[in-house]
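Asker: Pasting the structures in now, so scroll down.
Just so it is clear, none of the values below were taken in a lab; they were calculated from the coordinates. Not measured: the values here are computed from a predicted model. Cβ atoms are built from the backbone, for glycine too; each structure is taken alone.
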Structure 1
Amino acid sequence: MSTTGVVQLRLVSIGKRYSGTKALDNVSVEVAGGTVHALVGANGAGKSTLGKIIGGVTRPDDGEMFIDDRPVRFRDPHEARSDGIATISQELSPMPHMSVIENVFFGIEPRRAGVVQFRQMRRQYEDLISQWGFSLNAHAKVGALRTADVQKVEILRAVATDAQVIVMDEPTSSLTSVETSTLHRMIRALRERGKTIVYVSHFLDEVLDLADTVTVLRSGRLVRTAPATEETEESLVAGMFGAAAAAEHFEKRQHLSAPVVLDVSGLSRKGVLNDISLQIRSGEIVGLAGLIGSGRSELARAISGADPIDRGTIAVDGTTRHIRSPADAMAAGMAFVPESRKDDGLFLELSLAANTTFADLRSVASHLGVVRRASERAKTRELLDLTSVQPPNPSAKVASLSGGNQQKVLFARWLLRNPRVLILDEPTRGVDVAARAAIHRLISRLAADGTAVLLISSEIEEVLGLAHRVLVMRRGSITREFSADPPMEAVMEAAFGLGGRTTDDRAV
């Protein structure tokens with residue numbers, strides 16, 4: 001395809017670090033003008049980070065970027081837009097108090113003598129809608145729109161700015177099949193007009209259908225860049241994961257005769273979860289694998305009462321429980337370690353003692369309901385020792401601890417209640433190797449003591465190393481079940497919707 005007169009990108013030796021972890025390591029990619037260039041990789045491979053660097057959302061620590069051989073270094077997305085690059089981020093960021101039309105033309109409103117020409121802006125908006133086939137009320141407040149419609153606003157804004165390069169990060173994750181088809185038609189039309197599309201996606205069928213070129217990333221490093229015609233879904237999966245990395249494995253005895261502790265049946269929430277049923281027995285760790293957006297975290301939040309459900313039943317130890325809030329879940333014997341300890345788990349400015357005893361203040365309170373500080377400190381020290389928190393100082397603020405020790409404080413909190421069900425969403429995210437190993441030993445010990453554990457992790461090695469069974473989620477449904485220690489390749493093919501059954505698994 002000719003690239004004359006269209007924008008080309010070149011990224012040379014790009015590096016990006018977060019708290020010492022390399023999100024990108026010496027990545028070099030050339031994006032030909034007037035093409036669709038896809039970035040693919042597993043969760044955490046660095047594909048979204050690379051897209052954000054192109055769009056000025058994130059600054060690289062190392063390397064250079066060139067537009068048509070001209071070096072650029074954007075400080076923010078505004079500078080990138082001024083240079084013809086627009087980003088449609090997975091984390092949508094419109095202005096919710098403004099209307100659809102105001103969002104689409106924000107900063108590029110037609111003006112005369114400094115005055116916005118609203119009639120002209122409405123005509124331009126109607127032309128956009130007619131041209132691209134998205135149906136949106138121009139005057140609706142964006143804050144009242146569903147996620148799919150907000151995504152359309154972002155897409156229309158990128159088109160309205162006449163951007164020459166458009167970075168699309170998981171643009172179809174919230175769209176229906178009909179809306180996805182409309183977006184695909186738009187992308188092809190943009191390419192025909194010489195626009196350059198950087199397309200970040202984990203839907204490999206979409207990538208192969210749309211892209212001219214595919215770059216594969218693994219653990220922050222470049223695996224290869226190749227024409228899409230030379231790739232298959234299977235070759236992309238192989239490139240994204242390679243040989244299975246070594247993982248810490250624990251002894252896994254069968255639990256077929258153990259009593260069922262958690263029994264979930266027909267759990268549904270419109271547009272999020274589709275008729276989910278699962279059982280976890282006493283002492284069993286069930287791993288939940290799947291891609292970001294597959295519904296794993298949403299399922300954890302639904303079971304634990306953090307999010308509502310439309311229908312379905314949840315039983316603990318054979319008793320059906322009406323879980324409508326986290327308090328209901330706690331009363332039923334559940335404990336939940338959420339994905340974000342800082343946003344949803346810990347009170348960072350409070351002490352270790354306050355955080356640890358928060359889930360069961362009655363255990364350290366007098367009969368009048370007054371917290372007995374000596375009892376609180378003693379109980380906290382006991383739990384901090386059990387979870388190896390350093391330093392084990394009940395008076396210290398949680399904010400002063402490392403990420404791994406903060407995570408262990410969450411485990412200490414739930415040990416106080418001796419939960420029957422423990423739901424873990426990314427329990428080792430952002431912790432160092434030593435803390436990770438300590439948390440793994442703690443999870444294994446809790447299971448050995450009879451706790452039923454639901455483990456969610458984006459790191460497939462973690463799931464395979466700990467779980468007695470593995471359930472795979474895709475688009476809000478459980479699509480496959482594996483017994484202990486399945487091949488990594490089989491699990492990942494199931495996560496991407498590829499492949500058939502093996503002797504080690506069964507369709508759900």
Structure 2
Amino acid sequence: MNSPLLISSFIDRAGELFGDVEIVSRRADRSIHRYTYKECRDRARRLAMALRDLGLQRGDRVATLMWNHYAHVEAYFGIPLAGGVFHTLNLRLHPTEIARIANHAGDRFLIVDDILLPLWEQVTAAGFKPERVVVVSTSGAPTQREYQEYETLLADCKTTFAPVDAHEDDAIGLCYTSGTTGMPKGVLYSHRSTALHALTLALPDVLGLRQRDVMLPIVPMFHVNAWGLPFVAAMLGIKIVLPGPCLDPASICELFASERVTFSAGVPTVWMAMLRYIEEHPEAFRPEPGMRMLVGGSAVSELLISEFKKRGVRLMQGWGMTETSPLATIACVKSQMTDLTDEEQTAILARQGIAAPFVDIRAVNADGICPKDGQTMGELEVRGPWVASSYFQSSSEADRWTADGWFRTGDVATIDGEGYMRITDRTKDLIKSGGEWISSVDLENALMSHPHVQEAAVIAIPDPKWQERPLAVVVLKQGADVTPDSLRAHLAPQFPKWWLPEKFVFAKEIPRTSTGKFLKTKLRELYAHPL
């Protein structure tokens with residue numbers, strides 16, 4: 001009972017019991033790389049010893065600047081096997097931001113994809129210079145002479161593998177928040193937190209994963225460890241398919257078909273783009289029976305859930321943050337609700353769901369803990385064994401944690417009598433009009449249910465009479481012609497009149513964060529004083 005919970009046991013088990021199960025990767029040159037869990041385990045061990053030979057000490061950070069592919073999986077396991085901490089750098093950030101984060105983390109070494117070397121050189125110019133740079137060839141081009149080649153590093157390592165004496169509370173991974181409201185903050189993950197998170201993800205009423213599944217994470221491995229999915233895959237011996245940098249809907253559909261994928265995961269923008277593609281190319285999408293798609297990162301509309309259901313796919317919504325590893329809640333229909341209509345069940349699935357096992361949630365406002373009435377809004381607080389208790393090497397924002405261990409998320413939510421949580425906004429994105437709160441998220445989801453709307457974001461703009469009023473930024477589907485009055489009429493049956501935006505802006509696109517969320521700070525900058 002006192003055996004430590006170590007993620008090394010996942011790759012050991014996969015190599016021993018599921019050694020012939022494939023890990024499939026698409027390289028940058030679109031070629032397919034295939035090998036097995038046994039080979040992955042052996043190479044992860046070799047990477048561990050090679051890093052130790054380079055001088056890696058326990059707790060040292062090794063940065064990765066990589067897409068989703070087999071070498072990144074090896075780093076996920078090999079770096080902790082060496083006693084180090086893998087730090088996944090977000091390649092979608094500005095080079096100056098990447099350099100600032102890597103310097104704050106104190107990364108000693110870097111493993112980088114060859115196709116990302118131009119980005120890496122900009123990061124170097126911005127002031128980040130690790131001791132050693134190791135390059136993974138994904139395009140077939142030769143590695144530049146000044147860098148260490150990944151395959152050569154592994155081939156030259158002759159040191160026999162010897163595991164470190166790891167403790168389950170040792171850090172294994174480091175990820176930084178998206179930093180939309182200031183300097184990104186680092187969150188450390190331990191063996192224990194990652195193992196418990198993986199075990200819970202696999203449960204039938206969470207993601208319902210099993211060894212016979214075929215998993216394709218579209219969510220990047222630099223985005224909260226691909227939501228922990230590579231660890232679950234290794235734990236259960238699931239075949240995993242990794243798309244590399246080829247993330248367009250046509251490429252993903254091709255992998256879905258060729259590898260017979262049964263489970264995938266991505267942010268709502270990914271699935272919205274996928275839906276638009278398969279509406280135009282229905283022959284390209286032939287999902288496996290019982291296929292599931294996890295969606296997270298921002299709220300998902302009922303329309304999106306319904307459209308994929310028509311095509312035989314169950315869209316599953318989870319909610320979480322970098323600070324929660326990330327899964328904290330999951331949307332599911334309870335057994336006593338199976339007699340509800342399809343529309344009523346879809347409405348339940350469009351909420352952010354109930355707390356996952358081991359996780360507690362509550363909403364708190366100025367009056368204290370909110371009643372579970374599904375109406376009273378408050379800041380969502382969460383606690384659990386994979387929820388961070390502080391930020392890495394930072395005393396800032398210590399007030400994000402209460403004295404009794406709750407993490408203040410910054411999300412505004414309601415919780416109903418059945419325990420279903422619904423995010424109504426971020427605290428900074430709520431619209432206060434005439435002393436009353438308006439949820440931008442609710443308006444956005446309603447607008448995106450319009451058949452001619454591709455996506456929509458709602459922000460507050462100053463108003464001399466009401467303090468703030470909602471403004472909707474709308475991207476229409478190609479060829480659509482919609483007026484503000486028709487959009488307002490679409491919203492009218494669903495909301496009080498004072499919620500309805502007086503102003504609409506039609507745009508070609510909505511700016512996004514590096515993780516695909518609407519970048520409302522930019523929208524407020526662009527449209528603070530619309531015509």
Structure 3
Amino acid sequence: MSSYRYKRSILWVKRDIRLQDNTALHEAVAQSRRLAVVFFLEPGLMAASETSMLHIEAWWQALGELQSELRSRGGELYLPRGEVAPLLANLHADSPINAIFSHEETGSDITYQRDIGVGAWCEDNGVAWHEYPQNGVIRGLKDRSLRQPVTRQRLVETDPLPVPSNLSWWTPSDWPTTLPELSALGLEDHVLSIQPKLLQAVSESQAWHDLNSFLLTRGEAYSGGISSPNTADTAGSRLSVHLAWGTISLRNVFKQVLERSAELKDDPSDEAKQWRKSLRAFQSRLHWHDHFIQRLESEPEAEFRPLNPIFNAMQYDDDEKLLAAWVEGRTGMPMLDACMRCLHATGFINFRMRAMLVTTACFGLKLSWSTIMHPLARVFRDYEPGIHISQVQMQASVVGLNAVRIYSPRKQIIDQDPDCIFIKKWVPELRRFAPRSICDYENRKLGAYPKLVADIDTNIKKMRTQIYDIRRTDKDKLITSAVLEKHGSRKSTKKRLSKKRLSKKRHSKKS
């Protein structure tokens with residue numbers, strides 16, 4: 001008698017475009033006699049305001065390699081185009097399915113609502129839908145103090161899963177197995193000024209290549225090297241795009257980092273000391289990864305309102321001309337414009353510069369966090385909704401758990417690009433000017449380069465005052481306490497509360 005629970009199942013590939021350490025794949029194979037692997041080309045998601053060709057082109061690369069790997073094992077990756085629930089209904093009417101396997105996705109509202117629809121369809125049609133975590137984000141979490149042991153058990157104490165060997169397939173009738181040309185998608189509005197040669201490759205094999213090169217060579221410079229856009233390209237792990245689209249698992253990254261740390265443990269050399277320092281810093285960043293995604297998982301409404309509702313009272317100008325200047329990189333702020341133009345071409349900029357983009361938009365240009373959220377998502381090749389939404393709100397200071405920190409575009413030139421190497425690379429109209437002149441952009445005419453589009457310093461003062469007026473209210477103290485209880489990190493709560501008490505003294509200092 002067969003030990004399989006299901007005769008015919010679907011593995012629904014979403015943000016887990018890989019074979020190694022894929023729990024949904026592992027369980028689908030273990031429980032199903034026959035399996036079909038499917039990635040749905042969803043018109044609504046591809047045309048969404050948060051999606052761009054930087055994302056879709058990354059999917060195409062990763063899916064292309066996944067298809068090759070499946071074919072080498074006698075299988076196929078099916079690529080039907082349409083919304084998920086109607087496609088499932090058509091398939092089920094022709095070839096009944098018993099179960100769907102996928103990972104738990106913490107996405108924006110468009111995928112959240114899609115999943116609600118798929119869940120309803122499965123319930124109505126007697127199809128079992130099994131979802132599995134692929135990180136440390138806990139669905140239905142009520143108490144954040146429970147996160148740490150669960151996260152450790154999932155990501156550190158459990159070994160990554162190998163690629164299953166006992167694969168048996170079935171063929172959904174009429175579903176294509178070839179990706180359409182990007183130009184045939186009818187998404188002209190989603191084409192950015194991307195330069196294919198400058199894009200980081202996205203696939204499972206590339207993820208392992210990037211991880212290995214980081215742990216064996218590039219990672220030594222991580223500590224101290226990730227703040228400047230001139231060095232972050234190589235000193236950074238460059239794994240964010242792979243974690244975003246699931247071409248490598250977070251568990252495998254943790255395992256490899258811990259093994260590398262163990263190799264260096266007893267090495268007394270200065271080089272090993274620098275390596276250990278860098279790997280500790282990197283592990284700290286890895287732990288923050290799921291902390292921010294958990295916020296969206298616990299509060300999906302964060303896409304539409306501040307995590308701290310007291311900041312609904314914030315007033316922004318949301319000037320369309322200033323938004324366009326910010327998006328297109330023509331604000332008259334050289335470092336900001338260079339970062340935005342770099343993003344349009346490559347889809348990547350380092351964390352400090354991302355924070356500068358948000359704080360300058362929300363404070364210096366008086367653009368609301370919700371207004372800039374999707375335009376910024378479109379130029380991040382590594383767009384992860386939970387991290388993105390949480391970070392935009394945090395940098396806009398509408399969460400209320402952190403000191404207000406504003407990254408000055410001028411100071412970032414002095415600190416991170418004093419010779420204007422990065423700026424001149426991405427803002428060619430400034431190449432003939434000396435760094436001193438570029439740094440003094442508020443007071444100088446720099447040829448064809450645009451003048452400053454707003455009185456940044458005055459706007460920052462007004463917006464900062466507004467933030468602090470709201471934070472001084474008794475109502476804010478009560479609501480912020482509730483936000484901290486629901487969304488704050490348990491690891492450093494005491495430290496953060498101490499910083500919060502000091503924030504009034506420090507708020508005048510620019511980063």
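Asker: Consider the structures 1, 2, 3: one of them gives 0.65 for FRET efficiency 1/(1 + (r/R0)^6) of positions 97 and 185 (r between Cβ atoms, R0 = 30 Å, to 0.05) as calculated from the coordinates. Say which.
Answerer: It traces back to 3.
Asker: Which of 1, 2, 3 yields 3.5 for distance in nm of label points 7 Å out along Cα→Cβ at positions 41 and 481, as computed?
Answerer: Corresponding structure: 1.
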